[in-house]
Structure 1
Amino acid sequence: MLTLTDLTGQNPTASHLRRTLPRGGTDVDSVLDVVAPLVADVRDNGAAAALAYGQKFDGITPDSVRVPAEIIRAAVDTLDPQVKTALEESINRIRRVHRAQVPEGHTVELTPGGTVEERFIPVERVGLYVPGGNAVYPSSVLMNVIPAQEAGVDTLVVASPPQAAHGGWPHPTILAACSLLGVDEVWAVGGAQAVALLAYGDEDGADLAPVDMITGPGNIFVTAAKRLCRSVVGIDSEAGPTEIAILADNTADPVHVAYDLISQAEHDVMAASVLVTDSRELADAVDREVAARYGVTRNSERVAQALTGTQSGIILVDDLETGIRVVDAYGAEHLEIHTENAADVARRIRNAGAIFVGPYAPVPLGDYSAGSNHVLPTSGTARHSSGLNTRTFLKAVHLIEYDETALKGVADTVVALADAEDLPAHGEAIRARFENLPTDSTTEDNR
């Protein structure tokens, strides 16, 4: 069922692997021309335009963009008690991990009277987008809100599409998650129009103030809107379809591996599920198990499209060393390690959004309750980017304090470098503090 790429007997270079490995992705450029007029319309016309697009695309217009506080509170009362308990447990675990990520500022004294202090200042107002497509994602509320709260962000607004089945408001489980986290500002708006409204706000709506940063996953149109708005607000990333890579040897359980590949394919028809192994026997066994088991899941049609797509497959390699090189070149959003000495192997991996070690740490654990964040870099960007975390919402700001003596001690250095770059006014700005520099008039008098 899964396409096999046989790299045995080869010593593939990084360049070869980038061209060979299965890769999903979306062509964001292809929809920019469609999304750009929408963003401009919302920029110019605010909430009215956003609501009009909501009616066009979602077939529903809520009574207001901002969800009333009583609707948010009431959502908790209707929440299944078991789901509420699960959310509260996950909130506790995620908060503990992200609280530990808060960095401490520091001050370096470079010379007596000359210091550089680094402070970490939270973004003032953040918009958090929670999609509402193939599934309901209260977990995305947790993963976006909690690190922002732990960073100390002043105000948060969650935007999620209105649902015709729920009175024109976002799904009640989304609202309940917001309520449990103390988020009282929720906008019933989705898609690219939500991103534009978060970025520009509404001049006539005091309760629809623009944000300084937007985070959260979405479809290709949401991603395109984030790209178009990133000169106005900060964004976390341009997330592509979800992906899992599994590095496994002959000690792996093929049933575990098969179910983990299937579970990620459940997200989207463009989701990528990739197995990298040095065991042909395991590769064959996993392929058989996938074929035998995927049809049992309720989302089997979606799973089948993802697993048979060009973005999914099995990569057969000669040995574990080559397997490590392959998964590093792939840079998976989620990487599972099913090998002997899995913990040691995991610590040798350089490129992955999150690494799940051994048979009892599958990706679904990280999706909900491991304590880690599930908003992770996709499409190979784990080679240079991190997942969402508390530091995402913090700005490192340097405070430079030099007294007269300290500046005098380094003045010649600054002037020499300014002259070397042919920027003499830079040097003159230093010298003016210690010398009487000539003006145009004094220069003319001297002539």
Structure 2
Amino acid sequence: MARPARAAFVTLLTTALCTSMGAGLVSSAGAVPGSVRTTQQAPPVLAPATTEGVAPTAAGVGKALAAVLKDPSLGSHHGVYVYDASRGKPVFSVGAATPYTPASTLKLLTTVSALATLGPDHTFATKVVSAGKGSIVLVGGGDPLLAVKQATDYPTRATLQTLAASTAKALKAQGVTRVTLGYDASLFTGPAANANWEANYIPEGIAAPTTALWVNEGRISPGMAKRATLPAQAAATSFSKLLGTYGITVAPTVKAATAQAKVAPLAQVKSPTLGQIVEYINQHSDNDGAEVLLRQVGIATGNGGSYVGGVKGVRATLTKLGLDVSKARIYDGSGLTRANKVPLDLLAGAVRVAISKDHPELRHLLSGLPIAGFNGSLRERFTTAGTGTGTGLVHAKTGTLTGVHSLAGYARDRSGTLLVFAVASDSVPVPKTLDARAALDRTTAALANCGC
């Protein structure tokens, strides 16, 4: 029963934070589909934060973090980087000279690159095209959230059910009720599984084979871990069954095919906007969605739709955004591989450029960050001693692998300064996992309570 009251408190704080951050930044808690948005703005519940207080100093931040950074649960390789986004300058860092295994905080680099290359309003289309009389092809457009049927959560998905209904209507208008069905997932190239991943990732459903055509992220059943061995074929088989429910008889064999280029579609469905997809991926730390966006970045930058091309595209895009990638080793889009090594200032840099007034197109990176104690992967955190001051004020992407924990995001301190941070350890003793996670929560809560 404590959650509703706490959630209401956090909502008030979040409103104040986001009101003061500038046009285009909205709370992820308040993100709603465009069809129900209104142009009328509600008055702010709390006065906007200001930067009229004392500017944070390296000595002040260091003093605030000194005790928690000595916590032995963090292991031998841990550090923090803090940037004053209100005044545009680094404030404090310790242990930041060497890169870290970022785990899922790497998704910040992937998603900010996707927003920068494609734009927040971009959508991905799944199409059905004619391949001759009585023959059609289902063409994947790399929609990471394509579903069989509509779910109840946000954002509203494109579905095969809707596509099947539209396709059946178009076919019947041509007098066609019997077809053969092929599928084309050729938008993405190269291996479907990243060579740097652990061998158990795909068999255990930690990740799916990445393809430009799937439904429910390749899951055999929605919400379950187990994935189809061939997600594109599984999607086409589901589509075939749905066509049957709309009066179209489909030949029993569904095969890979190549759709003709520049053929007008019989029917198509479009994904949520990229901004909404980015919010979803970072809220839920969606590995599969991040891997799809990695390949979309590769295509958008002219490097091709493989994961190798995607990494090249991410590095080039981050460089164009003014971020230094020279010390970073990046091998995937989700952070699943331990081979990734990223400096803390680069992780924080993705947040920093999204906050910048020069890049309003990147704001969805911020609005999708989990809020401490409220939603996403931070919903059940910030509950231990010393973390309460971060509730509702810390917005951060989480990163977790065995022995690896990280947070990267932003918070307002007590003087009104907007602090961007990255804090990580990739040397946590396994028995100290929960203690280390709590230590990272205390670190960011101390920043929110700083005024130093």
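Nothing in this text is a laboratory measurement; each read-out follows from the coordinates by a stated rule. Owing to the predicted nature of the structure, the values given are computational and were not obtained by experimental measurement. Cβ atoms are built from the backbone, for glycine too; each structure is taken alone.
See the values below:
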item: Structure responsible for 19.3, with Kirkwood radius over Cα pairs in Å, for residues 69-180 alone calculated and labels 1, 2 on offer; result: 2
item: Given 17.8 for Kirkwood radius over Cα pairs in Å, for residues 229-364 alone, calculated: source structure among 1, 2; result: 2
item: Test item: helix-only ellipticity at 222 nm (-39500 (n - 2.57) for each DSSP H run of 4 or more, over all residues; to 500) calculated as -13500, pick one of 1, 2; result: 1
item: Percent of Cα pairs over 22 Å apart, for residues 125-220 alone from the coordinates reads 40; which among 1, 2; result: 2
item: Entry that produces 25 once relative contact order in percent (Cα under 8 Å, 6 or more apart) is calculated, selected from 1, 2; result: 2
item: For 146 (volume of the Cα convex hull per residue in Å³, calculated) the corresponding structure among 1, 2; result: 2
item: Parent structure of the calculated result 4.3, given that distance in nm of label points 7 Å out along Cα→Cβ at positions 109 and 165 is the read-out and 1, 2 the choices; result: 2
